[in-house]
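Read-outs: derived from the displayed coordinates by stated rules, not from any lab. For clarity, every value in this text was computed on a predicted model and none was experimentally measured. Cβ atoms are built from the backbone, for glycine too; each structure is taken alone.
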Structure P
Amino acid sequence: MALPPLHIQGMHGMGDCLHQRAVLRQLMQRYDVTLETSWPSMYHDLIANGLKVTRRGVGLRTQTKNASRESESALYSPRHSFTRAALRISYHGQQVLSTPSKTILEVMCNVTGTSYADADYRLPVPAEWGRSLYKALGTLPQISRERPWMFYRPLVARPEWRGSMARNADETAYHDLFNSIRDQFFVVSVADLVPGVEWIVGPDAKADLSFHRGELVFEAIAALAQQSDLVFTSSGFAAVLGPAVETPTISIIGGYEDVRCHDSGKKFSPYLAIGPKDNCSCWTSSCGRICNKEIDIDAARAAISRFIAETSPCAPVLPK
């Protein structure tokens, strides 16, 4: 018997889209699902199992850039993109704070009638993505074979969405904590910068390799996170991507959101969130209050040191 159709208006942020995987996986058991998204490759395995994806125009730079890149992809469905959505995936801060887990994923499950206990947003990374990654990385230095790898996400300012700056960790503390472990890793920094549109804030991390002009497409970014031994990030998509590909992840939280909001990833991979002494949780991108993002540096360094020791990274075996 054919399943009833369900057209879903999804969210746009990369982290939110990764979370949505858990919701879609359950809804697909009951419906013939079509999802509006700018990130079809993020759902490659679900598409193989029957998910349809259609493009929906948005006024966001990175999303528009990726949707245009994948517009010729066979992953997009020919279904009409203007079909009215019957379900919209969304959340707001007060909903997050009202859940027992204080996580974004639990709210997504609540608003879609799916099970948070069974929610699984893990993302399989095809071997082809890994091959594309190493092609983009080029000739690697010897140090890349001697140290474990760190996927590093610099702090960025992106006025397109003011919340992205509010949730950034304290610049000095972020740099200090990164430097406390930096020499243990081969560091690859990832961003998509455009002057006056999106730029790095805070001190230079001095990564071993930097891809800051959007050179790495999503598939390569996912492969890099999967093949790294550690993801080091503030909040944002990397805090969700790390657990999604089962890589130990450290997230240094600033303002805007609750320090527990991405804790749902803990059941997939070791995950450490370090928040400020004064946890903001205003969830208001237009908030006029200046958040106190001060972190207990000594306690944070100790927690990170324990985390690194427990996850025991080792030098990778690279493809020949």
Structure Q
Amino acid sequence: MESQVQYVTNKYLQNVKSTGEGNLRATCPFCGSKRAFIVNLDTGLWICFSCSLRGALPQLLYKLGFTRKQVDRLVTKDDLVPKASEFTRRKAELREDWEVLPEYVLSSFDECPIQMLNLGFDMEFLKEQDIGFDKRENRITFPIRDYKGRLVGVSGRAHNGVQYPRYKVYDEVFKEIAPGYVPLTRKHLYGFHEVYAATYFSAPDDLLPIIIVEGYKGCLWLKQMGYTHTVALQGSSLTRDQQRMLERVRGPKYILLDNEPGKSFSDRPGGSAADKIAERLSRTDRAFLCQYPEYMEVGTSPDDLTVEEAESIINNAKTTGHLRAHQRSQYTSWRRK
């Protein structure tokens, strides 16, 4: 990937210089800052310390105005795509390659979901996040990416109570494009590639608070509010792969699951799903439980909250022992306005 990153930065950015640490520095194409834009040669992750934009190589190209097919040509090497016979012979070694999908598959869902706009989401924000609509299946689509920002799956969410299942991870349709494709989406955290890009260039002692929610809509709603360091589990449990990813980012973790029995609060001996997640994450960092006020109805989720409600719930989060955390900065100080 190094030659790809080098090619893209030299061709489409200005004042590109090596930092001598495996990174390239350039003029930010978005805010014009001359020394704040950094790109890593190995991963393709980038950040501007001036305007705070960051992401992976595909997202940089999208922001520069490239089409999905152009992005595919610039971020994919032909010799990295395994042949069918190789997949059978070297299944273990090629598994990650078979998880990665070409960006152009998202072209099938290039339509803004009106349902999301009716819920208060901003059209430009949804476009930036590649949220689309599947007219054939009548589903809102969410692209799932790995920590490098590569497309590894697409999930379709029903927008009414009649459709079943509520969530569908697209599988068979992509096997026509990549024979042997297996959508191992629960290995990944939705939105983690943006969080990881923000931490990749930070000092080892810098702590990045992260909010952990269940679903795509809750994650997007908090990100639109300004809580950009939010990820979604795609469920109410934490997989081992997801835990390892979160442990790679140092800083407190705020667990904000849906306000339902067994999720954010216990309905039987043994604790809730949020308790179990917090216990596992607290082995490496501080973990906080976000609790909904008693007046909120059961079934409330993060995407139902106002800015004031979300701010209050997060700032009043408690440790796993239900004791208030002492000497921690208020979350609002690092929420991007």
Structure R
Amino acid sequence: MTHAADPSPELFFQTLWAYQRTAALKAAVELDVFSAVGDGATTAEAIASAVGASPKGTRVLCDYLTMLGFFTKRDDAYQLTPDSAYFLTRRSPAYLGGTLEFLMSDAIVRNHDQLTAAVRAGGVTDAGNDTVSEENPVWEKFARAMVPMMAMPAQAIADILGVDGAGRLRVLDIAAGHGLFGVTIAQRNPDAEVVAVDWPGVLKVAAGHAQAAGVGDRHRAVPGDAFAVDWGGGYDVALVTNFLHHFDVAACTGLLRKVHASLADNGRVAILEFVPDQDRTGPPLQASFAIAMLAGTRAGDAYTMPEIAAMLDDAGFRDVARHDLQGPQTVVVASR
């Protein structure tokens, strides 16, 4: 007889074979299986015909995706879940399939092959595995691929900052990447001007997004290392989005001091981060971000709210406020 408390190897095998989940999702996105189902192909044979695959292979893949929760299945018919329909069909404006270009790139995935060494050292020791090495081309992939994932946080930051009808705003977008955070503010406030800081190749992508959004004439690029480049002063808002987690506390605090000095009186900084609970074991997506930083940076981490608040305090900021978004990220706003 098996009792609930009996030891089980199930978690071991689920974790050992977790790469199968990634591979199955990647195959489904590459074949555009979710769009096929969304367009009305519901049986393995119909889906296979739509995507140019074998009926057997399609059945096995779709059954596996059903087991994972991406489909439901009744008799021989597959249907999308609401999440799959919203995030994984190409007709959806929130389509996330394109993020695989960055999230599944060799530069990101291969880092985890060296995780044992990173655990021993507290971070990567091989410069080739350091995602924040100077002008790393992986960030151009990031800038092209991550716009759909960041659209909702960008709108949320604009809401939190109250940019609509706020009059003239000078906005500093640090490590701008795709540029969406600054671009969104410029779209919503016709008197906002954005200065974007990042590596030159990345800024070309951000400039293209600004032009496409109709705000290119109010979007200026300052290429270079955020820790070293002179980006000027007198800013009303500074955006530090998905950046601090790449560095240690000392480096983050130093950057925030530089931000503080560049803000106008009563200027504000808006930080976007994955913020785990204080014991660092949850929520799952936020807590798991720390191991991605261990595998891919020399000193990065996922910082708790008390740690972020302490950095801001040390840098001279006041009135720190936390805003948890729908999804795994948190916006922290503080005033000069």
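Computing percent of Cα pairs over 33 Å apart for each of P, Q, R, which one ends up highest? Greatest value across P, Q, R: structure R.
Comparing distance in nm of label points 7 Å out along Cα→Cβ at positions 13 and 221 across structures P, Q, R, the highest figure comes from R. Name the one structure among P, Q, R that FRET efficiency 1/(1 + (r/R0)^6) of positions 53 and 197 (r between Cβ atoms, R0 = 30 Å, to 0.05) of 0.65 was derived from. The read-out comes from structure P.
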